[in-house]
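Q: Take a look at these structures.
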Structure 1
Amino acid sequence: MQLKALPGTFYRAGRLQPVEPSPRARERLRLLQAWEALRDKGLWSVECSQVLQVPRATIYRWRSRWKRAGPCALEDGSRAPKRRRQTTWSGELVQAVLELREQYGWGKDKLVILLRRAGWQVSTSMVGRIISSLKGRGVLLEPPRRAVSARKRRPKRPHAIRKPKEYTVNAPGDLVQLDTLDLRPLPGVVLKQFTARDMVSRWDVVEVYSVATARTASNFLDALKERSPYPVRAIQVDGGSEFMGEFEIACRGSDLQLFVLPPRSPKLNGHVERAQRTHTEEFWERYEGELDLPTVRPALRHWERLYNTFRPHQALAQRTPAEYLTQCHPEMAPKPLSVSYVVDEYTGLPFRRANSKLGGAAEPLHSKGRA
């Protein structure tokens with residue numbers, strides 16, 4: 001008995017599910033159906049094209065493809081060029097590039113020098129295309145990389161996260177930037193200043209310690225919440241070790257969002273970085289008092305009040321942060337201070353002046369911020 005049947009591919013194709021047209025193909029089919037409906041009503045092809053806002057040549061091309069192969073022909077075709085660039089290098093050149101690459105592992109800029117020394121007339125871009133072709137065909141296999149440098153692993157942060165892109169800063173306290181400043185005013189004297197700046201009101205809170213640790217950072221967090229006239233909602237810090245551990249636990253306990261910067265990106269903390277420069281130039285480089293903590297802390301506290309309530313700020317239209325809060329956010333306005341009281345604080349600071357016995361400007365202070 002002789003059996004006759006169709007090829008197996010026919011039966012396998014019959015078991016395939018129908019392919020749904022893409023949204024672009026469905027839109028083109030809808031425009032074709034609308035075109036036919038408008039033509040049936042007696043409109044000219046030019047009028048139909050104006051109504052549908054589609055060129056007539058495009059409509060005719062779609063209709064021809066549709067009648068020839070159905071709705072699937074309305075899909076986007078390949079945009080690859082029909083005439084492609086052909087390779088012009090020889091097999092000997094390919095073998096030379098392969099041997100040099102496998103031997104040295106260098107890139108095209110160095111390999112082209114070696115090839116020219118060997119007498120080959122070749123360009124850098126051609127060597128790069130040869131290497132790409134070898135990789136694409138699986139002929140050139142790169143050896144696996146072995147990490148040999150002692151890189152520090154990034155610690156896991158149980159509470160700190162990167163600041164989401166959708167997080168917006170609109171009111172005072174929405175985001176306060178923190179940073180530390182390393183101060184070395186005299187040989188053997190090291191001070192650590194913690195600075196916090198609100199991005200909206202430019203209200204600053206500063207404090208100085210002998211060391212910068214997670215414990216001192218958590219103590220500064222308490223001072224920040226106490227001396228800020230607004231409720232602090234979120235804090236942004238860099239990856240310093242002082243902003244980990246106990247500090248992170250304190251932020252979680254206070255229900256504060258903690259955002260940590262990516263590595264090597266101090267520009268994202270630009271407000272507090274600029275504040276560090278202001279405090280260095282206008283306080284530390286003019287300070288003449290003793291450098292022990294019991295003496296320098298009250299002076300720095302006076303300077304903080306002077307900065308927030310008396311010094312005009314260019315970013316606030318020459319207003320002080322206190323004036324800005326009073327005018328724009330009266331519910332957060334700090335307790336007003338008399339001008340005479342603030343001026344007395346200013347004159348009472350141990351600042352070096354131009355007409356002092358020491359004369360001239362102060363010597364530059366050696367300080368560095370944490371990136």
Structure 2
Amino acid sequence: MQINNLIEEAKRQVDICNACRYCESFCSVFPAISRERQFADGDITQLANLCHNCRGCYYACQYTEPHEFKINIPKVLAEVRQESWQENAVPAIAAKTFHKSGAMMSLAVIAGLAFILFMFQLAAGDGTGEGFYGVLPHNAMITVFIPAFFFPLISIAISLHRYWKKIGGQRLKLSHFATALGSVAKLKDLSGGHGEGCNFEDEDRFSNARRWSHQAIMYGFLLCFASTSIATLMHYFFNMPAPYPLFSLPKLFGITGGVMLSLGTLSMARLKLKADRNLGDAHVWGGEMGFVLLLFFVSTTGLALYIFGSTGAMPSLLAIHLASVLAFFLLTPFSKMIHGFYRMASLLRDAQLKA
């Protein structure tokens with residue numbers, strides 16, 4: 001369905017929801033709907049990125065098929081949301097490719113980068129450094145990682161700027177950030193509006209499993225990022241190069257975050273396999289699962305590298321893990337990872353509108 005037709009269909013369904021208001025307390029989407037009488041295209045895009053696809057509204061609705069209204073808010077907002085990511089991505093073709101064939105694209109990028117890193121090892125690894133630096137010198141790592149780190153930042157910044165303009169975003173205040181970050185930290189909208197959870201994987205049972213999986217992934221990722229950031233500070237500002245002992249902050253944060261990330265992604269994959277694909281954007285299910293598996297691969301290869309880092313398997317594991325980390329960063333603007341940035345922006349805009 002074309003984006004204009006999607007927006008019009010979403011407007012039709014949202015107008016019916018606004019007249020009914022049975023689901024007004026379910027999540028942030030329905031109070032946002034009830035604030036308006038008419039909806040511009042940007043309003044619908046904002047609502048779509050505010051939606052967490054918990055599906056409780058669908059199972060509570062009396063106007064779903066076979067009713068003639070054919071209400072399916074989770075599905076239509078998922079489709080609008082997906083189109084908004086692809087439309088604003090830089091370049092857009094990369095986002096469309098990933099959301100169609102995410103697993104294959106991830107594998108291809110990892111394989112290509114692993115080969116390049118193997119070549120770096122052969123060319124630059126002289127065995128004089130300690131630990132990982134003995135097979136891939138620090139300067140070689142920096143040469144590879146700096147472009148891979150800054151390209152996604154630039155791409156995401158452009159994408160978010162386009163999105164913010166489209167939804168009518170205005171100058172932000174500290175109070176907006178406090179409200180939005182509070183919602184993100186607790187993943188409030190995955191509680192189903194009543195604290196018992198949502199119906200994502202089972203129509204007749206409320207569960208917080210998806211909320212817990214999201215939290216394990218989010219906080220696991222943040223711990224891994226903190227581990228890398230602290231190690232960078234220790235290396236450049238305190239003259240404390242790697243490797244680090246077990247009870248150092250980089251290791252404690254990295255191992256804890258890696259375990260949380262691995263368990264969270266496994267749980268999320270299990271839930272997605274159980275859930276009804278017709279209540280989301282079924283066309284990009286493979287891309288979404290590809291992103292979950294990419295995160296799992298990043299965290300699991302990192303843990304494997306820690307366990308087997310003193311064995312002969314270390315050079316190969318190092319190349320594969322670093323390739324998966326590079327692939328994750330390079331694909332972030334096009335994968336479902338972008339939803340975190342868009343959701344934060346939508347929560348900030350919602351905080352503005354509520355003020």
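Quick note: the coordinates plus some simple rules give every number you see, no bench work behind them. Since we're looking at a predicted model, the values are computed, not measured. Cβ atoms are built from the backbone, for glycine too; each structure is taken alone.
Q: Which one of 1, 2 has relative contact order in percent (Cα under 8 Å, 6 or more apart), as calculated from the coordinates, equal to 13?
A: The read-out comes from structure 1.
Q: 5, 23, 32, 22, 12, 5, 1, 0 is what came out when P(r) over Cα pairs in 10 Å bins from 0, in percent was calculated for one structure; which of 1, 2 is it?
A: Label of the source structure: 2.
Q: Looking just at FRET efficiency 1/(1 + (r/R0)^6) of positions 174 and 238 (r between Cβ atoms, R0 = 35 Å, to 0.05), which of the labels 1, 2 belongs to the structure with the highest value?
A: 1
Q: Further question on the same structure: To which of 1, 2 does the computed value 11.6 (Kirkwood radius over Cα pairs in Å, for residues 30-77 alone) belong?
A: 2
Q: Here is a further query. Name the one structure among 1, 2 that mean count of other Cβ atoms within 10 Å over residues 262-269 of 20.5 was derived from.
A: Only structure 2 yields this read-out.
Q: As an exercise: mean count of other Cβ atoms within 10 Å over residues 22-29, calculated from one structure in 1, 2, equals 18.4. Which structure is it?
A: Answer for the origin of the read-out: 2.
Q: The value 12.5 for mean count of other Cβ atoms within 10 Å over residues 102-109 was derived from one model only; which of 1, 2 is it? Numbers along the way, then the final one.
A: Values: 1: 12.5; 2: 18.5.
Attributed to the structure labelled 1.
Q: Suppose you compute helix-only ellipticity at 222 nm (-39500 (n - 2.57) for each DSSP H run of 4 or more, over all residues; to 500) for every structure in 1, 2: which one lands on -13000?
A: Source structure: 1.
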